[in-house]
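Chemist: Listed below are the structures to be examined.
Just so it is clear, none of the values below were taken in a lab; they were calculated from the coordinates. Here the structure is a predicted model, which means the values were calculated and not measured. Cβ atoms are built from the backbone, for glycine too; each structure is taken alone.
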Structure P
Amino acid sequence: MTTQEPPKPANSFRIALTLDFPESRMDNVLLNALREQNENPSLKVISRGALKELFNAKKIMIKGQRAKSNSSLAKGTTYVDILGF
């Protein structure tokens, strides 16, 4: 079964999180993934506080839905869109 990639919102940065096991909080996983990527220099050096602000401003989306920092992530690939980048 293949995971179909949802449409990417305009004016956003997409990162795919691929997990071998479920995670209870997405903020830590997303922060690590952003620091490891090289496509967006601004997000590569984002602070934990700045990432929290993006969650609070509802600028982080999963499948078109607003994500919360304490959202859990399932095993497999999850596409996360960060609006405004």
Structure Q
Amino acid sequence: MSNKHLTWDELEAEIFTPEEIAESRARVEIISSIIDARQAKGLSQKELAEITGIKQPAIARLENGHISPSVDTINRLLAPLGKRLAVVDA
């Protein structure tokens, strides 16, 4: 199949495994939720850093997708935002 006329989903499926795709989508969803919740609370990255003890540059790298946060870090960020990590049926 020529890559010239593939949709993103088709190309993604050719390049990545289903597990890699699921992991990437989960990471994007988690990071987007953190950003949305932080902004909804009217908090800057610096203010969230002060509340959580996670340094602001680490929060920036996480929000930019440059690092993959641990579950502990995700929970530390979500708790003061009134959120929690949950596993749900697909």
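Chemist: Here Cα Rg over 2.2 N^0.38 Å has been calculated and equals 1.32, so which of P, Q was it run on?
Modeler: Value 1.32 for Cα Rg over 2.2 N^0.38 Å corresponds to Q out of P, Q.
Chemist: Next question, about the same structure. Among the shown structures P, Q, from which was the value -18500 of helix-only ellipticity at 222 nm (-39500 (n - 2.57) for each DSSP H run of 4 or more, over all residues; to 500) calculated? Kindly include the intermediate steps, with their values, before the conclusion.
Modeler: Values: P: -7500; Q: -18500.
Value -18500 for helix-only ellipticity at 222 nm (-39500 (n - 2.57) for each DSSP H run of 4 or more, over all residues; to 500) corresponds to Q out of P, Q.
Chemist: To continue, here is another question. Comparing relative contact order in percent (Cα under 8 Å, 6 or more apart) across P, Q, which is largest?
Modeler: P
Chemist: Quick check for you: by FRET efficiency 1/(1 + (r/R0)^6) of positions 16 and 40 (r between Cβ atoms, R0 = 35 Å, to 0.05), which of P, Q is greatest?
Modeler: Going through P, Q one by one, FRET efficiency 1/(1 + (r/R0)^6) of positions 16 and 40 (r between Cβ atoms, R0 = 35 Å, to 0.05) is largest in P.
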